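No lab work stands behind these numbers, since they all come straight from the coordinates. Because the structure is predicted, anything quoted here is derived from the model rather than measured. Cβ atoms are built from the backbone, for glycine too; each structure is taken alone.
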Structure 1
Amino acid sequence: MAQTDPQTTFYAHPTAVIDEGCQIGQGTKIWHFSHIMPGCTIGENCNLGQNVVVSPQVTLGNGVRVQNNVSIYTGVNCEDDVFLGPSMVFTNVVNPRSAISRKDEYKSTLVKKGATIGANATIVCGYTIGSYAFIGAGAVVTRDVPDYALVVGNPARQTGWMSEYGQRLKFNEEGMACCPESKEWYRLTQGKVSKTQNPEIKPL
């Protein structure tokens, strides 16, 4: 196991392959048969399950959870607290051919803070998954996904909105919704969701 920064402490299972030239943050855990490639950056307190591949130039923020059998290819970047479900799939070329090299045609995919991508979902490259968006299991994403949006199906279609706690939001006629778990409030305005204060609390 190669460790690029002797001051950094992370755990890697003996079967994991950690290449020279990668950066891995403190408190991160890397499990069986995973491969961390040169030039990638993994933040603090991440958890990478079995058989995970992180390719060169990939960036994972702090607190990212990657479940078993996920490959994160060059061109993909995940912000803090992203959840990648078991066997979900990223792509980085829209028209791959075995006999034609397209390494200079990789398209970027950004997964923003707090987003969840469910098991066996596929994210076609070149799009942005918004903050706290929720991609249902098996969905095939072929377009940008707004912040807090819930999308399901093939191709993925939006069917609702999710709170930061992963609870379905039900908006009233005034465009307000309360997360049943956190009791935090959200406002829906012109097709966009944002957190807001409790409407019963009047500003000073």
Structure 2
Amino acid sequence: MGMFLIALHANPEPSEWVQRWSHLVQPRARLLDVACGSGRHMAWFAALGCHVTGVDRSAEAIKEASQYGAVLQADIENDPWPLVTAGQPQPFDVVLVTNYLWRPLFPTLLRSLAPGGLLLYETFASGNETVGKPSRPDFLLQPGELLQRCQSLQIVAFEEGFLPRPERFTQRIAAFKPTDTGSTMQQPTRHLLSLK
């Protein structure tokens, strides 16, 4: 994916999307950062008091990310999902994915959300092939794809469009897995759209 992704990951700041929706994450939440790289988002959430776990296939990246929390080196595209308890994906309060897309992993990511868990997902979208890499359709979300894949979740926020610095087309979503209380007359959950 070349210099573009290197530039994105060289920035030690968490993405603007992650920063914007961090107020939805409870202190001491169990957070999974998928394809965590060197751990810039792990560092952000560890500083907020979360128990962070990162998974990535790069030994070099995992070594750097290990200073922020638990890490696991795994090839999540070719090997079985490594975070399993009693035959099911281990549950997390937050599942975070940025600048990564492997479509066969979506069902596992959704099953990895604990009831009431938050999915924060942001990655490249169709149109990015006009401004740089990634440019292969395999690595670009199609219009509205995140909404379709997250239709079983409560959507708090969704954006799809172009960002100028660095130039890229993106889709991003913040969505909660419903809590199953068995009640048909439950109060709606109040997820604040802003702290202002």
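Once mean count of other Cβ atoms within 10 Å over residues 57-64 is computed for every structure in 1, 2, the highest value turns out to be that of 1. Have a look at 1, 2 and say which one yields 2.8 for distance in nm of label points 7 Å out along Cα→Cβ at positions 65 and 153, as calculated. Computing distance in nm of label points 7 Å out along Cα→Cβ at positions 65 and 153 on every structure in 1, 2 gives 2.8 only for 1. Could you figure out which one of 1, 2 the value 17.2 for mean count of other Cβ atoms within 10 Å over residues 97-104 was computed from? Derived from the structure labelled 2. When relative contact order in percent (Cα under 8 Å, 6 or more apart) is worked out for each of 1, 2, structure 2 gives the greatest result. To which of 1, 2 does the computed value 18.6, 66 (Rg and Dmax of the Cα atoms in Å) belong? It must be structure 1, since only it matches. When helix-only ellipticity at 222 nm (-39500 (n - 2.57) for each DSSP H run of 4 or more, over all residues; to 500) is calculated, the result is 0; to which of the structures 1, 2 does this value belong? Comparing all candidates, it corresponds to 1.
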